[in-house]
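Computed from the coordinates by the stated procedures, all read-outs in this text should not be read as laboratory data. The model shown is predicted, which means the values in this text are computed figures rather than measured ones. Cβ atoms are built from the backbone, for glycine too; each structure is taken alone.
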Structure I
Amino acid sequence: MRVPEPFRARDPQAAARVSVIVQGASAVVVGGAALADPVNATPAGQAACWTVVALLLLGLLAVRRVPAARLDARGGLLAIPLLGAVAVNLTNLVTGDYSAAAQVFLVMPVLLAAAKFRSATAALVTAVAVGGDVAVTLTLAELSRALTDSLFVGSALITVTVVLVSSQDRREALLRTLEQQASVDGVTGLRTRRVFDDAVAGAVRSAVPGSGAGTALVLVDVDHFKEVNDEHGHPVGDAALGHLAAVLSATVRRTDAVVGRMGGDELAVLLPGCTAEVAADLLAAVRVAPLELPDGSLLALSVSVGVAHLDGVDGSPRELYVAADQALYQAKRAGRDQLAVAGA
């Protein structure tokens, strides 16, 4: 059975590393307490402590031997802080120890859950830790003492959880924002060069030789773009790029085509599973879609298009780029506002 996503670690590798440290440190401390603390001198106390030590070592061994992603998907990483909270409370109950020194061990599973897991796991582990502590102290102590201890311990554990989870959530949100900014061009909304290059490499790797379709790479250069900027200003130039990006995106398949900005006024379209002739639709779409200016007038735009087609896996991304670039310059030398196909 696979664990639902909300109960998985944010980063399984990092969670596994921290859990090894937490389990190892806990095993040493609990084992030392069993040897030196008079509270644990009873047979039941000794049995409880050494059972916990054995479970901690087994958990540590499992984390070391099983791949973190697999362990996380099957609930192994989730079990460590969850069972840790249960084990601490049961040990305190068996040993009859509800002192601060015993209760402080609840911080270990709560810290692990709050720092390395999502909010659902952190809330679950904290609830088990706090609820179990309330039950133990109510069983072992008089009501006023039990309520006081539970209030202090519960408040501390909940505060730790809220602070750490909030911090991790903000960090993940920031990383998502940075990744979005790195993958999407701010002017056109298209994929950046880095993302587009990855898509080209993936399309080349997955191409089937002899299929007759292959992969088409289309490079698009805006004709006389400098004149647009000089005559109408850079805001209109940016609007023209955004407009062309929208036209190209609306013309190609949404399922697998990738449209990106190479830089400056050069755009690119990756058409997996398409022949080179499909690129003619892009040129025609631009011709019939002028840009509306702020004053209501229409600015006709044109593009030069270079197309390279790779049928099979014998080629490379670099060869595809070089061929498309040569075709683009052929279209520009021939007078612009036209399409040239590499090898044609």
Structure II
Amino acid sequence: MSCCVVFTGAGKPMERMRLGDLTPRGAELRVRVTCCTLCRSDLHTHSGRRIEPTPTVLGHEIVGRIEEFGPDAPRVDGNGEPLHMGDRVSWAVAVGCGDCFFCREDLPQKCERPFKYGHVRLDEQRPLGGGLSEHILLAPGTTCYRVPDVLPDSVAASANCATATAAALLRYAGPMAGRSVLVFGAGVLGLTACAMARTSDASVVMASDPVASCRERARTFGATLALDARAALPEEVRSLTQGRGADVVLELAGAAASAQAALTSARVGGTILLAGTVAPVGTIAFDPEAAVRRMLTIRGVHNYHPRDLGTALAFLAGPGRDFPWQSLIAAEYALDEAEAAFASAHQQPGVRVAVVPR
């Protein structure tokens, strides 16, 4: 038997459910969940800003220990390292089918028939698809990685989303050495992007946020400059970059105003990466002539490639160890306190709340 917490819609109390046989079939893996942190997309769904199929088990930033392999389950992780019973693992949020057009184009995160942890309707075939549970069955095709021993559960859990997404952003941005980087939003994703850019030898890392405490926190995660998002930001950025603008601009705040500012904060030939707007924010003005004349590269990044999770865990266990990740975990709750965990998370933007089955 295993217990999970089921979300049935915004404004409705979550329900506890007990499930019986959890024997893994085929290439499935049964994992005992040890920690699930609540991501901003979970909060968007919980509040009704984002609509997902219900009923569902929320939570995709997950760490757990392998309890049982299905008869056809792979015995190696995404790095080719052996997997054993009891190993601590995390896994990519999106699972591709491997056969569709997008999977063949090396975009498994945009598969035509995807499975996405914490975002799927609960049914008999896939009864445990989210982290707010005592156990989870990993779907066939899931790319999982062994979690380095040096990482606490709560730090490793957020690698499954924030750190892996930041790794994807920097992969698309290209080499960081000597470049100026502007990050809109100093939440967990933005702070992670600052840290990764700085350890990749970016010369200037500017973090923009309207909240003073978030700006100050950004300095402890690699930001060389902290800017008030309420100021005339594009002009300020140009004044800090010899009148040119930033080489790389990352919009991670998920706000229309920052997305608009991102378009005018990049230098000629600069790169703008949009990843924060995972819920509707409305439309913004876009001048195609300016984009052409300024030779901008504009790209959206949603989810991440499974290999980005491997990069994320290696970063946290390597150069990222110098940053205070544990300070981003604001509170910890038991599974039967899930309602209180969400209430706490809604009140504390920019940090994570952990749910730990006991």
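Structure notes:
- Calculated for structures I, II, percent of Cα pairs over 38 Å apart is largest in I.
- With mean count of other Cβ atoms within 10 Å over residues 47-54 computed over the structures I, II, the top value is the one for I, the highest of the group.
- Structure from which 24.9 was derived, mean count of other Cβ atoms within 10 Å over residues 111-118, options I, II: I
- Structure (I, II) behind the derived value 0.50 of FRET efficiency 1/(1 + (r/R0)^6) of positions 271 and 335 (r between Cβ atoms, R0 = 41 Å, to 0.05): II
- Highest-scoring label, criterion being mean count of other Cβ atoms within 10 Å over residues 159-166, among I, II: II
- A value of 14 for relative contact order in percent (Cα under 8 Å, 6 or more apart), calculated from one of I, II, originates in structure I.
- Answer label among I, II for the case where helix-only ellipticity at 222 nm (-39500 (n - 2.57) for each DSSP H run of 4 or more, over all residues; to 500), calculated from the coordinates, equals -7500: II
- If you line up I, II by distance in nm of label points 7 Å out along Cα→Cβ at positions 7 and 95, the top spot, with the largest value, goes to I.
- Highest-scoring label, criterion being Rg/Rh (Cα atoms, Kirkwood Rh), for residues 103-278 alone, among I, II: I
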